[in-house]
Structure P
């Protein structure tokens with residue numbers, strides 16, 4: 001279960017009500033017309049799961065001998081999977097290790113390669129376009145480094161758009177291919193084959209993630225989650241004042257989720273609107289209580305240009321306690337003795353939130369009763385829907401990325417031979 005609390009000026013004028021109604025109607029039309037296919041993923045991916053399970057049954061011996069999933073992808077092809085893995089892996093006693101090959105950092109690549117036994121690893125290559133330069137470059141290195149045979153190699157899986165260069169490569173070598181729906185952009189793709197395949201093969205309960213996502217989507221389109229539209233209205237109405245959206249997540253397990261949010265928010269909302277103006281909401285990701293000691297001062301006394309969203313886990317399901325020990329000369333901290341670390345981190349979250357409230361910083365809070373598959377599924381579609389709603393209100397195309405494509409063209413020119 002997730003609770004959504006808001007503490008910002010949400011006095012709604014008649015014009016705001018009209019804007020929210022129009023935005024809701026636009027999202028319904030996007031859903032019905034397939035403008036973006038992420039709305040359908042919780043349902044469609046349950047069908048995909050049956051194909052995955054059939055694949056697993058036919059390759060049981062191979063999977064039983066596998067201890068590692070090496071995922072080669074970047075951005076939307078890895079961030080969401082990494083976020084779910086980071087959130088859930090402590091809850092499972094038996095999982096295959098997910099290794100992420102993302103950045104073309106030679107040190108990181110070299111260190112990760114050392115962790116792989118190619119005879120016990122499944123290599124998953126993920127690229128929606130099928131020609132992502134970082135992904136294909138790392139995959140080429142793996143082929144050479146491990147001497148991978150390509151044709152009919154059951155340890156190599158491709159996840160890509162149907163008909164893409166990677167799809168054609170996979171077909172040519174008779175490799176297993178799972179497709180990404182054409183109308184699902186990379187940063188919205190975690191609940192598609194992009195996330196479903198590696199997470200299922202690793203051993204996660206993906207059905208429950210999809211169930212949590214579907215239930216929230218159903219409630220939203222039944223007009224039962226109005227708070228999301230109210231928040232989108234506030235963020236876009238005051239986007240010239242509160243230009244920065246800070247996600248303050250109070251758990252180390254949420255660090256990769258926070259990075260996923262930064263990509264989703266930044267790449268979707270930083271655009272030129274239909275009137276030719278540059279618009280956007282700058283995403284900033286922080287982890288509490290760590291960043292209370294680095295960024296909180298700026299929020300408190302710096303420019304009042306930030307909207308802060310807290311994510312808090314009510315019950316970490318871990319009773320680790322602070323020992324009842326008094327240390328010479330630092331006895332002043334003894335007041336926390338015998339309390340749990342769960343109590344400590346949540347009290348720090350509450351204290352930080354209250355200090356911002358006292359300084360009239362607009363904020364809201366998302367409170368998970370615990371870390372669970374269903375809550376994670378809900379959290380994913382909450383932020384996806386919020387992004388789409390803000391995109392409509394900002395009068396932009398939420399799903400394209402012309403700025404990124406321009407940078408790719410410049411990169412090609414730097415390496416192409418005369």
Structure Q
């Protein structure tokens with residue numbers, strides 16, 4: 001196996017505005033955080049990593065780590081704080097942010113929706129409302145007009161099936177519904193429409209800038225070779241991998257109109273048919289035995305990345321790993337994980353998958369949604385008292401790999 005990655009390979013990290021910026025109070029997630037018991041340890045995003053003010057420092061660290069790309073999101077609730085009203089100061093702020101990335105020689109992949117929505121949009125029904133996609137578009141047009149010259153790539157929607165599942169099936173995200181499969185499909189149907197409209201708008205304005213989305217590939221595998229368990233795993237995978245595209249029709253999310261396929265992959269679970277679990281569509285999901293469990297409570301096996309990437313080989317499109325990482329407070333675990341994971345990316349490339357970049361989740365330890373600050377994915381430690389940044393050994397390892405464009409001998 002070649003240890004060198006293709007020429008021009010993108011080495012980056014991913015982040016989301018609400019998780020790092022701080023003081024983002026005009027979105028549904030801030031309101032959610034104010035409800036007791038929603039966030040582990042009572043944590044709050046009020047400060048987060050203060051990236052809103054420290055972005056230059058953070059991007060300088062990325063440059064020092066020899067990263068040539070960074071995926072970040074533009075916070076809709078800052079740009080359009082009330083319906084039809086756009087904040088020119090916030091637009092200037094994000095021009096400064098994207099301009100700083102460009103100054104550092106780092107290509108921005110700009111995500112337009114990463115789990116957070118403005119309160120005015122939520123009050124109108126949010127992503128379950130029939131007009132959701134149209135309501136999203138003025139923001140898309142404004143960002144395209146004001147910031148598009150600085151964007152290197154566009155990611156319209158982040159992980160629509162995860163957003164729908166966490167908000168309408170598990171209740172871990174706002175609005176906190178449980179077992180509402182119909183609600184999840186309304187959400188993802190509207191996100192499908194939003195993506196398609198956004199794709200057309202972005203390509204019309206910036207025809208040479210690639211546009212795609214990020215699909216979260218949570219891998220579900222049958223617990224045994226029995227047919228009922230194979231069916232259970234396939235059913236669970238279908239809910240995660242498909243969204244409605246018309247009356248009675250589901251399509252794979254990775255088949256959406258796009259210039260590239262974005263894949264986020266972290267975990268996998270076993271599935272068994274269980275007639276005692278109608279609330280879970282008769283599927284029992286559990287971790288494979290004898291594999292280490294991350295601090296998120298799930299198993300992360302580097303070998304699965306090759307399988308996930310090979311699933312999209314037949315589409316003939318460039319593939320970017322938009323997110324991947326491991327939640328652990330023991331950085332030596334991450335140091336061991338990264339080379340093994342990237343070795344499997346190389347195997348997928350040798351298999352013929354056109355993988356052109358890897359965005360590690362994440363650069364700095366941050367506000368990990370309902371887990372608060374307890375789940376650490378970062379290559380850079382952030383002292384919660386002083387906010388001082390310290391590159392971890394895994395970050396230095398990632399920097400060496402990026403510098404060499406190779407895993408070495």
Out of P, Q, which one gives 22.1 for mean count of other Cβ atoms within 10 Å over residues 38-45 as computed from the coordinates?
P
Using the calculated result -11500 for helix-only ellipticity at 222 nm (-39500 (n - 2.57) for each DSSP H run of 4 or more, over all residues; to 500), pick out the matching structure from P, Q.
Q
Comparing Kirkwood radius over Cα pairs in Å, for residues 214-317 alone across structures P, Q, the largest value goes to P
For semi-axes √(5λ) of the Cα gyration tensor in Å, for residues 102-277 alone computed as 35, 19, 18, the structure of P, Q it came from:
P
Which one of P, Q has mean count of other Cβ atoms within 10 Å over residues 118-125, as calculated from the coordinates, equal to 19.6?
P
Of the structures P, Q, report the one carrying the highest value of distance in nm of label points 7 Å out along Cα→Cβ at positions 110 and 238.
P
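On distance in nm of label points 7 Å out along Cα→Cβ at positions 150 and 262, which of the structures labelled P, Q is highest?
Answer by largest value of distance in nm of label points 7 Å out along Cα→Cβ at positions 150 and 262: P.
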Distance in nm of label points 7 Å out along Cα→Cβ at positions 254 and 382 computed as 3.1: which structure among P, Q?
Q
Taking Cα Rg over 2.2 N^0.38 Å as the quantity of interest, name the structure among P, Q where it is greatest.
P
For mean count of other Cβ atoms within 10 Å over residues 78-85, which structure out of P, Q has the highest calculated value?
P
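Since every read-out is calculated from the coordinates, none of them should be taken as a lab result. Since the model is a prediction, treat every value here as computed from it, not as a measurement. Cβ atoms are built from the backbone, for glycine too; each structure is taken alone.
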